[in-house]
Each structure stands twice: as C-alpha cells, then as structure tokens.
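Please go over the structures that come below.
Values in this text are rule-based calculations from the coordinates and carry no lab data. Being a predicted model, the structure only gives us computed values, none of them experimental. Cβ atoms are built from the backbone, for glycine too; each structure is taken alone.
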Structure P
Amino acid sequence: MLRITDHIAIADWEITESFSRSSGPGGQNVNKVSTAVELRFEAERSPHLAPPVKARLKRIAGRKWTNDGAIVIRAEETRSQLRNREIARERLAEMIREALVAPKLRRPTKPTLGSQRRRLETKTQRSSVKSLRGRIGEDEG
C-alpha cells in the first residue's frame, strides 16, 4: 500500500513492479544484478482517484502515460534495487499529489473607468508629442 495523503492510499494490486539490468556506472554489478525498477500504476482503473484528478494526472504524466491508461516510471539512479524502488514510488506519489491540487479558476476582470480614462489621456499626450515631430513645411517656418 502506497500512502499519498491522509485520505488517499494506492492499493498494491494497482501497482506492478518489474526489475531489469540497469545502465550506467556500477562495474560488474550492472551486468549481474537487476537493479533498475519499472513501476506501472493502473491510473485509469484506480477507484481511489476522482475523474478530474485522473485528467490532471494524465496531463502531468505526459509521455509516461500509456495508451491503456497506466503510468510507467523507470528508476535506475542507484545500485540498490530497494532504493530505486523507493525512488519510483516517491515519484509516483509526488505526481499524484500534484494532480490532487485543483488549479485556481481565473475570473477575467474589467478595467476600471479611471484606468480607461488614464490610458486614453496618455494616448492623446503621445499623439500630440508625435505630431510635433513631423517635417517643417515652407509655410510653417
């Protein structure tokens, strides 16, 4: 069981882990021991997540989201299989926590009458300044 918040916990049947040989440094250890962890979370079928949370999670997961609605996370940072497992689980938990936060609704506001008047006033001032920059004709000078 993976605890996300005080109210939400992911059941073990929703998560599958597979282990493979890790790439990168580690000498002989890399060739012998399966330390890389591939964690698969069946997000679409999860009864613990509400539909809006699943939609946000899909957007956050990006390429990690598969066509059948699962999230695949691969961790191979350390030489320890146990530590890589913890890293993968923590990444998943962090992703779900981020999806739980609903974005703040943006309500468009109208500009105040005073701000509209100030804007128009500065426009007329700029216009008068720019009109004085023209060429001086024969009849003017």
Structure Q
Amino acid sequence: MKPIFRTDLALVILGLSSLVTGILIHHSWHFAQHIEWPNWSVVHCVVNIALLIAVGFHIKQHKGWFKNIFKRSSLKAKMPIFVTLCSLVTIGSGIYLLIFAEDESTHAGLVHYWLGMIFGIFATLHFVKRWKVFLKGITKH
C-alpha cells in the first residue's frame, strides 16, 4: 500500500473517530451522566491531535495541489477547498474551547459541535467522491 493511501486510511479512521467521540460528548452532556463527558472529551482531543498529524501528512503529500489551489477555479476543486475551510474553522473553534471556555456549558461548545457536524458531512462527501480511487490504491501492492 502506498504511503498516500495509508494516510488516507488514517484520515478516514481518525475522522470517523473524531465524529463519533464528538457526538458522544454531546450526547453524554445532554442525556447521560455529566461525569462521562470529560472522559469522551479527552478521547476526542487525543483522536484530533492524531488527526491533525495525519492531515499534516495529507497536505504534504498534496502540496502541489495546495500550491496551485488559487491558480485554477475548476468545479472539481470546490469540494476540497470547502472541506479545507470547514476543517480550519472547526479546528479553530476547538482550540478556542480548549483555551478560553470557562465551563462546559458554553455556547462556543454548541457552535463547535455544529461546525463539526457540517465538516463531517462534507468530509464524508469528499471521501465518497474518491471511493474508487481509494480502493484502487489500497488493493495495489
């Protein structure tokens, strides 16, 4: 398996883990024992640190595409651009929560949750669009 596809596989696994742990944080705050949400928050942070590392590798592997992103304005580039922007806003809101949120019931947490949901939807669409290419990369030896 080529390194680029190992990175893509890591992005899928970590991205889904991030989405699931984020939903579990939200669920445990609203519906379960409040004692559970800090545990899910820690797991969510660890998963997202690993996700950021994988994203760094992904960007490095596609640096030519990122360098030329504004030189062309094709429709094909719109989804990756939107996924990139969504990820940056979601990451920024998560960092804001870690640094500035004084308690767990902040409105910023809810904003981060919905940004994460939007990012998750568009990242999933981005992945589904490339599913056949992804499968070819994994099955080649």
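Have a look at P, Q and say which one yields -12500 for helix-only ellipticity at 222 nm (-39500 (n - 2.57) for each DSSP H run of 4 or more, over all residues; to 500), as calculated. Going label by label, the one that fits is P. Looking across P, Q, the calculation of distance in nm of label points 7 Å out along Cα→Cβ at positions 9 and 57 that yields 1.0 traces back to Q. Comparing FRET efficiency 1/(1 + (r/R0)^6) of positions 97 and 121 (r between Cβ atoms, R0 = 41 Å, to 0.05) across structures P, Q, which is largest? When FRET efficiency 1/(1 + (r/R0)^6) of positions 97 and 121 (r between Cβ atoms, R0 = 41 Å, to 0.05) is computed for each of P, Q, structure Q gives the biggest number. Each of structures P, Q was scored by relative contact order in percent (Cα under 8 Å, 6 or more apart); the highest score is held by Q. From P, Q, which structure was distance in nm of label points 7 Å out along Cα→Cβ at positions 17 and 49 = 1.2 calculated on? Computed on structure Q.
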